[in-house]
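Each structure below appears as structure tokens.
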Structure 1
């Protein structure tokens, strides 16, 4: 199983400890580009123009579960996962 497949499986479980670094890696592997946007970051899909605008977590490194749920739902709609 590839790293991408492992990250997708992990993301779909909506874990409490999914890190920002893991999210960046996963989004890149499914075709999104990362661009800075003020205090946050935008993940943009050039083909479909879908945008996820997020703030990197701080002071910790874990992404909020509500963000993960939205990302999973949208990526499934797009048939990226």
Structure 2
């Protein structure tokens, strides 16, 4: 099972804070394509973290059982 966590404006698009998927051994890029097809992220900017490590969205990292993927909108600091 893979857990997807959403933050900020992405929560507004998905209408949920997290989802669980009953699959593993899936490339990250394929997961992001599936999520885009479902939620129509389009040009909405976000970063991706896998197990609390920010990685490139086009990374073909294979997601394994118990991985946590977070979609993070841009953050403003001060």
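Readers should treat all values here as calculations from the given coordinates under stated rules, not as data from a laboratory. All figures in this text were calculated on a predicted structure; none of them were measured in a lab.
Can you tell which of 1, 2 yields 5, 21, 30, 29, 13, 2 when P(r) over Cα pairs in 5 Å bins from 0, in percent, for residues 22-61 alone is derived from it? Comparing all candidates, it corresponds to 2. When relative contact order in percent (Cα under 8 Å, 6 or more apart) is computed across structures 1, 2, the figure 44 traces back to 2.
Source structure of the calculated read-out (helix-only ellipticity at 222 nm (-39500 (n - 2.57) for each DSSP H run of 4 or more, over all residues; to 500), -6500) within 1, 2: 2.
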